[in-house]
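Take a look at the structures below.
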Structure 1
Amino acid sequence: MKKNISRIITSIFLFIFLSGCAASGIKNAYDHSKSTAVQFGINESRDFFIDSLIPDTFTARWRSETNGNLGFNSVVTTEKAVFVSDLSGRIYSFNRQTGKRIGYLRYKGSIQCAPLIYKNIVIFPLVKLNQNQTLLIFYDYDKGTELYKIEIEGKVLSVPVLADDMVFCLTTEGSVIKTNFRGDIIWTKKLKLRNNSNLFLEKNYLLFGTDSGELIYFNYKTGETELKISLSGSPLGNLSVKDGAIITSDYTGTVYVVKDEILQWTFNSGGRIDSYISSDLKRVYFGTLNGDIFCLDLLTGKLLWQHNYGGVINAAPLVTGNFLLYPNLDRKIFIVEKNSGQVIKVLNFDGRVRLTPVIDNGQLFVGYDNYFLEAYDLP
């Protein structure tokens with residue numbers, strides 16, 4: 001009897017152990033060549049802009065759950081799936097029509113940015129726990145197999161960049177790493193320029209801002225820094241671009257626009273800006289940690305409108321042809337008429353909204369605490 005009880009207890013513990021260590025995976029068997037992934041920032045400009053009119057009413061389709069808190073990024077979509085990362089070291093894939101979880105990848109560490117999708121490959125940086133190291137992971141979601149892990153010294157917190165069939169990463173210590181799709185590091189350039197910026201591709205340059213307030217032009221073809229533009233005495237944040245105009249901000253809340261390697265204008269918002277700055281064809285839009293939301297003329301920097309709807313702004317707004325969809329940490333998304341800044345409608349959620357909303361192929365995707373992802377249909 002004691003032996004049987006012992007065996008049962010052992011079996012239970014073994015089951016729990018194996019379940020906790022069960023292999024994770026994602027396998028989507030469909031023709032990815034017929035669809036283009038909607039990457040972080042909506043497009044290569046990272047401007048979070050879709051040039052189409054949308055309604056102010058949406059119909060709920062599904063709600064699914066992740067394991068850890070979501071970061072201040074967004075989902076990435078393909079023809080049939082939605083990908084999202086969380087801060088507990090997981091990448092999830094959901095069926096975009098049903099919300100059913102297709103699979104997930106689980107690692108020990110933290111994923112601070114949205115995944116990058118190239119054809120059938122998911123690429124993402126995993127920061128190791130309590131270490132100054134990152135694994136750049138390549139995963140084939142057609143076959144459901146991990147292809148490569150590339151070990152990088154330093155922390156990679158932003159989305160990798162694709163150029164000439166190569167993948168480029170930036171560490172917070174200022175190293176630029178060039179890798180290929182065979183798991184090789186081609187070179188590492190230790191620029192020793194500390195930063196909390198994203199890496200951005202514009203023509204032949206990889207651009208990023210530094211903690212000393214410089215905008216760096218790094219030629220990815222030659223592997224050399226070609227230009228440094230001193231903008232501020234404070235750290236610069238994330239970059240976006242619109243028609244060749246590079247848009248960034250510093251920790252004092254000042255917005256900078258640089259075009260043709262010349263500073264065009266600045267604007268001091270009076271509050272810290274932690275999110276990306278969104279833009280359309282004529283204007284830029286951003287929020288501060290004070291809850292202020294601004295709209296500026298892209299060409300001149302003139303203030304067009306300013307409002308405070310309450311709540312902390314940590315994520316970029318989605319810009320459409322007629323509205324802004326503005327998330328905040330007060331569990332809301334404001335639907336704002338973008339010409340006037342007037343609130344048309346407020347969407348309420350059960351947690352702090354952390355993801356920039358994404359609209360793709362007639363669906364709206366929203367993510368919030370604690371661990372929820374929701375999809376809505378546009379009429």
Structure 2
Amino acid sequence: MDSATTSERRPATLRLVRAALHGPRLSFDQFRAEGRIREIDGLRAVAILFVIAGHMRDPIWGNVPGTGVPIFFVNSGFLITLLLLREHSERSRIDWESFYVRRAFRLLPVYFFTLLLFSGLVVAGLAENPGNWWKRFVYFLTFQNEFASGATFGHTWTLAVQEKFYLAWPLVAFALIAPVFERARLWFAVSLAAVMTAAWVVWPSNYSVVFIPLILGCVLALLMFRATSYRLVAQFARPGVFLIILVGAILVKALVDVPGIVDVPFSYAVVLLMPGLVIGPRWVSRILRSRPLVALGTWAYSMYLLHPLVRSAVDIAITPGQFSIPLEILRYTLVVAGTAAFSFVTYRWIEKPCIGIGARFTNRRAAERSVQKGENAMVAG
């Protein structure tokens with residue numbers, strides 16, 4: 001009877017193992033054909049929730065500070081590279097004018113609106129910690145925010161880093177390297193990440209460290225856009241593997257005190273988690289595609305810019321650092337809700353209309369170039 005029971009248990013055990021090691025949710029062809037990846041929006045929401053928690057200045061959040069930025073950066077590097085790869089694959093070229101005009105209309109209007117809003121608070125004497133505002137204001141105008149952090153509007157240093165990345169990475173990877181040797185993009189990105197990581201080991205506070213999670217996201221996109229390397233990356237999307245990496249990432253963040261501007265070990269953990277988040281278990285996809293997270297992810301850029309204002313208002317009503325878990329959770333809930341409401345308005349009235357203007361402008365320019373090419377062909381004929 002014992003042997004029979006054992007034999008009955010084996011199939012059940014095998015089924016559990018197979019379930020734990022089941023393949024990714026999307027095949028390579030399905031991933032390539034996927035339009036907007038809603039999981040990315042959900043991941044943005046997770047990142048902004050971590051960022052807000054890290055800025056609450058309440059004891060309950062412990063090691064949370066520094067969690068959101070690596071998620072944002074890996075996500076950004078992955079998405080921007082994936083978009084460029086898709087366009088290059090479909091058209092055999094990149095429309096640089098369209099790319100940069102769309103980025104400008106997407107990012108700049110609400111940024112300058114928020115900068116003016118903070119400036120108004122400084123002039124009115126309502127800013128929490130303005131520092132030498134007008135000297136720092138020059139840095140904010142020229143996207144050198146990382147050199148003006150530590151006071152009002154200093155939280156935008158990450159946006160300045162991303163702006164530089166958006167300017168340089170596409171040109172280097174797709175305009176300079178690709179025409180010579182297309183596959184060199186991957187090796188260039190891997191080498192860059194390796195050199196920057198080595199520099200972090202030797203000198204944790206060096207400036208290049210901030211670009212490591214962005215470059216790691218680029219490496220992942222380059223790997224996932226090729227059939228051979230996609231199969232390798234997809235192994236990390238298996239449910240059992242994903243859960244192991246998730247537990248490891250939580251332990252790394254909770255137990256390892258990392259020097260430097262950006263948490264590099266956690267950035268590597270995030271890039272290992274990304275396959276499971278994007279093409280992995282269906283339950284993960286359902287969470288990240290849920291309407292609340294997708295909505296927060298859509299407003300995440302405005303939320304990043306505006307949340308210190310809402311937090312300052314909540315600080316007046318409920319003083320931070322009271323070592324009361326219910327009060328700390330209430331404070332966080334109020335800040336998230338208030339920031340989401342404020343950001344919905346800015347997205348509806350500033351971000352979305354400006355994105356539409358950028359899209360219409362680039363579409364019109366593309367149509368004009370197409371007509372011009374047709375006329376030139378007729379003349380040549």
Structure 3
Amino acid sequence: MKNVRKINLVYSSAFFGDALFSPFIALYLISIGFSDYERGILLAVIPICTIIGNFIYGKLSSSLKRNFFLLKILSLVNSLVIILFGLTKNFYILLLLTILFGLHNSSYFSIQDGVGVTICEEEKKIYSRTRMFGSLGYCIALLSGSYLVSLLDYRYIFIIAGAFFFLINVIALFIKLPVQEKIIEKEDIKYKDLFKNKTFVLYSLFYLLVNGIWVIGEAYTSTYFNYLEVKDSTYSLMYGIQVGIEIVVIFICSLLIKKKFNTKLLLLVSCVAISLRYLLLGTSLSPLTLMIITSLLRGIGWGGFLSSHLLLVKKVLGISLTTKGITFLAIITNLLGSIGNFFAPYIYLNISFRWLYLIFGFIQIIGTIILSRINFELIKEVK
């Protein structure tokens with residue numbers, strides 16, 4: 001079995017585990033009686049620690065072998081933290097676990113993307129196909145979670161989630177990296193060197209305004225629908241459906257990319273869908289109608305985004321600098337997320353959720369306009 005097939009299993013396992021934990025953090029905190037401000041503090045800690053974690057592990061990342069080693073370590077830490085999270089209701093212990101989760105979870109997925117893109121490049125495979133396996137695992141987990149939340153306590157769900165992160169290390173035992181890599185990462189690159197690439201700077205601004213706002217908005221979507229009196233099981237089911245749509249879109253995009261379809265156009269359409277989703281969350285539509293329409297837009301938008309985003313980063317920076325670029329984008333995204341998660345409760349408690357998402361939607365439109373101004377056709381792809 002080729003490494004790309006095994007890394008597909010890694011993606012499925014990681015996203016399955018994450019889907020049974022991350023979307024349910026806010027709901028778990030609600031279930032144990034935490035206030036809006038206590039939840040806000042814990043949610044704000046995650047992006048702060050994510051910044052630190054991505055910076056540290058981004059500095060440590062270099063070759064494929066080094067990144068693969070980091071992937072195994074981070075998955076083990078995630079496994080332990082997720083299992084322990086559901087076994088306590090103490091605010092301070094949860095704060096410590098949240099810090100550890102923030103330091104390692106986003107960093108894991110950044111490193112995983114770097115490993116995934118590199119292995120696909122080495123074996124001449126389309127990365128979006130590998131990413132589709134991640135979404136498939138995520139979808140199956142969410143659909144399962146829609147039933148599990150009504151049958152099991154959250155602690156048991158989190159134990160299952162942690163087990164899937166541990167499974168990654170079992171799969172990793174069967175991945176044999178080449179003795180001599182075809183693609184060599186530059187070990188002396190520093191974050192400041194990325195700023196020498198003006199196109200990447202502009203792309204980073206776009207990414208910050210679109211995906212940075214996405215990070216904040218998605219942290220409160222489950223809380224918003226909870227306030228609209230949507231059952232946790234219903235929310236999980238709809239979330240699973242939208243990820244199912246995402247999988248279909250990723251598959252379609254992989255076919256288009258194989259036929260050399262314009263990658264920038266795919267990303268632009270995706271960003272329009274993402275922006276429209278948040279604008280609609282700011283309307284007075286009925287909860288059911290709102291969930292159906294925004295789920296469709298989420299699937300279209302995020303599926304297209306995942307299919308095209310890393311391909312453009314690779315084109316701008318080259319495969320040897322892609323991992324560093326991914327970790328840098330994660331840092332600035334979560335810096336905005338940290339600030340946003342701190343102030344978001346004040347906005348939706350003192351004004352309304354609708355205004356919160358309207359503001360988010362308009363900011364994302366600005367980011368989409370910035371993307372439209374980048375001429376990727378003038379870039380000669382760096383190897």
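Details
- Computed 4.1 for distance in nm of label points 7 Å out along Cα→Cβ at positions 235 and 291 - originating structure among 1, 2, 3: 2
- Comparison of 1, 2, 3 by FRET efficiency 1/(1 + (r/R0)^6) of positions 67 and 259 (r between Cβ atoms, R0 = 35 Å, to 0.05) - largest value held by: 2
- Answer label among 1, 2, 3 for the case where distance in nm of label points 7 Å out along Cα→Cβ at positions 155 and 299, calculated from the coordinates, equals 3.6: 3
- Across the set 1, 2, 3, distance in nm of label points 7 Å out along Cα→Cβ at positions 115 and 243 reaches its highest value in structure 2.
- Computed 3.2 for distance in nm of label points 7 Å out along Cα→Cβ at positions 51 and 171 - originating structure among 1, 2, 3: 3
- Which entry (1, 2, 3) yields the derived value -28000 for helix-only ellipticity at 222 nm (-39500 (n - 2.57) for each DSSP H run of 4 or more, over all residues; to 500): 3
- Among 1, 2, 3, structure where Rg/Rh (Cα atoms, Kirkwood Rh), for residues 163-218 alone as derived comes to 1.00: 2
Bear in mind that the values in this text are calculations on the coordinates, not laboratory data. Model, not experiment: these values are computed from the prediction. Cβ atoms are built from the backbone, for glycine too; each structure is taken alone.
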